[in-house]
Structure I
Amino acid sequence: MRALWALGAALLLAHAAGAETPAERIATRAFPSVFEAWNGAENLFDNGAETPLGSAESADATLARHDFAFLTFNALGLRPATGEALATAFNPKSLAEAQSRRAAIQRLNPHFVALASIPYRNAPGDRLSEASPLWLRDAAGGRVPARFGLGGKQLYLDYRKPQTRAAIAAHCKALIDSGVFDGCMFDFWSENLPDDPVDPHGDFRAALAAEVRAAVGDAAILVANTNDRRPEKSARYLNGMYMEGFGASYFLDWRKAAFDLAWGEAHLRKPAITLLEGWPTGPQGRAELARMREVTTLALTLSDGYALYADRNQHKTDHAHDWYPFWRASLGRPKQPPRKMDTAAPYVREFEQGAAVFNPPDAAPARVSFAQDRVSAATGRRGRVFTIQPADGDLFLKR
């Protein structure tokens, strides 16, 4: 642990000297750190009302509210030169536009990190020729439609083949070399998918991760969507775990989330990144503010990761979300390492400009006190003694 904190101090010094690598941006950001998963913040949720952000600021300004995002590769205007799904060359005009947008976002948020979502598992049927050797084929030689509500328009790629893995790695490298992205993100990443027609045990995903890492080098950031599972075979090649769906029926236990946060930070390649996405568990959706605070403070106290509170998957605009003033309350950098899950609740962690407190769903109401006045980010109340209900959390700021 001391070695990790020494590394953090070294990266802070590097940042002060003007360094710009993704690892330095990750290591020197303030908390809470919120991420975007494909789709962005639609409204500002304040005082019980939603105000559309699209009428108040540019799309780039909204994106820059987040410290981390993974996007489809064309989200910032980048277009392939040939129209293919795994392009390695881009239209020059679109490249200049995307580079300009990325630079503008970076000026708004110097700690911003952007990854391109890579179609390694499936791709639109019209984005590669029907005769391409990269497709998965059935016994009759036909292409195989992907599952999971993709409407038959997406077809499986066969990344068991070395040539398919090489094409995916080259695509990822080209996106990073463009200067628009800092790395790549891989969806549907599990080492136990019995009905996966390509890779039910994760062996070929691990092989793909190794080849992508070899192609893109050490500085690139690679993240995979692991949901409630751990990428044990591929962790040494990956920097990050996108923990999608905390709040779904398969991922309800906060202890499981806390365990995986700790596992990721201990086993992933440095800089190790965890991205916890919480979903509503009741009928109020985005208005479940206690749930939003619970997810945010769980990530703050038990990890050095990023958090997001977003809509459940509906295969319309998945992962869209509101922006909450709670996320605007800057704690600065942590003064302590993440809390251990085996300590007694509530979980309190001190930062430069305040403290984050998480009270688990199965705990009693928690009383926390401070030697000096603090201001609650949830209520705006100033004081030294506060009560936090179970399945809730708060930030107590030094003001």
Structure II
Amino acid sequence: MASSAQGTSVGDPLLDKGREYLNRLEKGPWPSYVTELKKGGYPIDAYAKGLGQGFSPWYGGSARIPAVFVGFIARRTKDGKYTELHFRVYHPSGQIYRTDDLRKLLDIADQYGLGSVEAVGQTGDMIVPMQADKANAAVDALRAIGTDLGGTGDTYRDTAVCVGPALCEYALFDSLAIRDFYFQYPDIHSKLSSQLFPFKIKLKVSACPMDCSRATHRSDFGFVGFWEGAPAIDQKGFRERVEKKEVDPEKLAKQCPGKAIRWDAATKTLSIDGTKCQKSSNCIRHAFPAIKAGPNRKIAFTIGGNAKGRWGPKMAKPVAVLDDARTVAPFIVKVIDYWSDRSPHKDRLGDLLVQEGYDKIVAKFKDSLPVETSGHVPGAPRIVTSSVLSDAERKTYADWSQAIAHEYEG
């Protein structure tokens, strides 16, 4: 399979419309990525057609790379005119590169690819369009600089994390260290490049409730930093921000989802009720550093989140409140093995929780957890809302539906 060169098309209004968009993107004072794509031989007309019609022109394709089963995606346009192959390459934790390592990767993109990379994506990987006839050599070159292909297929995907304490003042624990730990954990590392599972497995880590890695709704196993009780308030600092009109305390109180915030205009004092605080971090986002996370920092461990699955999208279900995210590695491995042995193809872990019951599965491996299970955070209604029903919730709805059926149908 090889990437097709740019072609021409006569009388295609959608393609002409897309080309007009691309022409606009090449104008202006700044370098244009469209110009760079053209230099590398990217199938630019396929891109233009997608812009013109308002949806992707790409469909699934196929490619073969000896002894490599994950980490590359082949695509073709429906009319068969264009094909494209790209690699997903493991990022370092937090996507923070040493400059010399980044140069090596860019050299590979020039030598074996189309001279372009995509640094941002939900997969947590670097995307590198490749020349299909050089793909085998490119794999060897990537491994020679200390990285590899990953992030596709029915396997354990790359662990995606927020940037954490490296750059973010909101971080409540070292998310980068947790990513390194799970990426290298023997029972997980051995599964990174093998198509072993019914579907993909994702683990994501967010160092605060803002959840920049989307751990609560896009990962089978998630870790989210939070705090118990109320946020910490620097009253003097907060008053100064109010006086400078940088913060509107009444608006802040109105926006609080738990209605935990009170502003006393007479004394110019802010108070937050820790029993009502839902850890949305909205007040922190708007008034930091006058409002910070409370001193009792914890980590919420969740399971079963996914955007795609047989039973539809699901928010993750809270399992336990942790002091150290590394302590639940044995539990994670046992749950993965149980899911792998029992679920049909294309069933995510969340689908198994729906079918067999969250409480049943967690109880089965409870001895592997370092603490008691906890679906609630002290002082807050939930770690996170969830569409994965517990056994009790499922029974309640089932009884309700049966009562309605009996009333109307007899």
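Since every read-out is calculated from the coordinates, none of them should be taken as a lab result. No experiment lies behind these values; they were computed from the predicted model shown. Cβ atoms are built from the backbone, for glycine too; each structure is taken alone.
To which of I, II does the computed value 25.0, 74 (Rg and Dmax of the Cα atoms in Å) belong? The value was obtained from structure II.
I have 6.6 for distance in nm of label points 7 Å out along Cα→Cβ at positions 107 and 267, calculated from one of the structures I, II. Which structure is it? It traces back to II.
Work out which structure the value -10000 belongs to, where helix-only ellipticity at 222 nm (-39500 (n - 2.57) for each DSSP H run of 4 or more, over all residues; to 500) was derived from one of I, II. Considering all the candidates, the number was obtained from II.
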